[in-house]
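Novice: Structures given as structure tokens follow.
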Structure P
């Protein structure tokens, strides 16, 4: 069994303003950097054999905070990037539903195969993240502990792929900024032992506001 720690990046201004970032390379804000430092401190005394991340800076900087106390280099892959939301990127939920009525709701209500306008479908995100994760873990041995930093939608897609769940329900899994999940990876039979944990943020001032409105699932 390989232990996989899968964490979301720290907060960005896009998260605060509640617009779709997707493949746009948005940096962490000050609060996000502090969240990342707290995550790194929390894992300081947890054995890690390797740290991986998306190539987007908000994920890579978060991963570097975790890797630094272990004197590990972060290995970044494009395949771990956030979903490409196409023309929706840079827009809020309200703006998207006004400019492209019904499209966002249709994507969320679909079986994961309907892509964002000019972007990816959630099934495409699941397939690329799952393929890369399996490739990464194939280079590790039984008993290794691996840390990976990615993004909100990408993590949901990957978790559903690892656990063999119905893509129609991916938004039933919450993923806060720098929250981590623990998966016991066996290959085809994987077990989630912890989800959306933010214990490392206890006592930290400030929080990420929740989306004002989400479409029905």
Structure Q
């Protein structure tokens, strides 16, 4: 689980240039063997409906095994939506008390004999495209060092943005979009890059969801 505290204005601007918007997502995926559950900011293509859910609106996207996509959009914040949710909970509790149901899930909504433990997939096992932002010294050979480390870990660069020049020893932003790679490899590469003397500050990573 990670929040939006690490998102900077540069990330939002660069995401827009690459054709994405940044949204905080709660993700749950089941591949038939393990379930992948995580919460973090992610980049979504601007043309996707969920990229255009703003303000007090929330959205839920459900995909079935036939790859059909269903998106539900509604108010998720504010006085009236919150009040409605609270009243709904109170009514549900009252109904459970009157009907003598002690469980939140009605007894007929699932088959107990079919319940089984599903292992959780570690985030290091996922694969994703990645947005990487570095603050680096404006020196010759910096890009070669970073791309070399990424290549060593089987990470391919799709596109890149570098802005500004600095002769004062301060870092300049270097942004990369990477093709699909494993989380394990990307974290190992970032750990190695973080040790370089030409890198100023901790690299920033945003996963891409499509």
Structure R
């Protein structure tokens, strides 16, 4: 008997919004309370392309904006369609997948002026729509405070100017309806537990059987 398809949930937000922590908490809750088999993943991935991207984000490798966008798209294609450990294979096997970031990050973090948003969207045209995207909404100033202790000055997106620009991009994309699939926005300014509870409620309301 073919198993029911799993669900694909994405957690999005600025650097410092706590997406990694919240994705981990959500995956754990889906396993323990929801009783689901869950794959926790992230973008950039832990694959070879993801490793290059992380070096670029950390300022250890310089990539042209065009090359950066192409590398993100290639990493995502492998993330989705790798027959061994890809998202699609997991969903087809009945497992849920929780991803820390996805296509919306590529669009929001795109460094405008060199690469158009439309071109980035075209690069990602084959990307499947999540069953739910959760946007963890945190003011850029709060994000700066949170990442200040651990951020390198060389990191690509950790300046106030970059965070404000990315925040504006996220809001423009959401307002224009450029989020594939359902969207839930949660206030991420509270405690880790409070944000987790809000995300758990949003997932339950959107997907019903969490």
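No lab work stands behind these numbers, since they all come straight from the coordinates. Nothing here was measured: the structure is a model prediction, and the numbers come from that model. Cβ atoms are built from the backbone, for glycine too; each structure is taken alone.
Novice: Supply the structure label, taken from P, Q, R, corresponding to helix-only ellipticity at 222 nm (-39500 (n - 2.57) for each DSSP H run of 4 or more, over all residues; to 500) with the calculated value -10000.
Specialist: This value belongs to structure P.
Novice: A value of 28, 16, 4 was derived for semi-axes √(5λ) of the Cα gyration tensor in Å, for residues 58-97 alone; which structure in P, Q, R was it taken from?
Specialist: Matching structure: Q.
Novice: A follow-up question, please. Kindly point out which one of P, Q, R the value 1.00 was derived from, the read-out being FRET efficiency 1/(1 + (r/R0)^6) of positions 66 and 114 (r between Cβ atoms, R0 = 25 Å, to 0.05).
Specialist: Clearly, the read-out refers to R.
Novice: 16.0 is what came out when mean count of other Cβ atoms within 10 Å over residues 10-17 was calculated for one structure; which of P, Q, R is it?
Specialist: Computed on structure Q.
Novice: Suppose FRET efficiency 1/(1 + (r/R0)^6) of positions 26 and 138 (r between Cβ atoms, R0 = 35 Å, to 0.05) works out to 0.65; of P, Q, R, which structure was it derived from?
Specialist: Clearly, the read-out refers to P.
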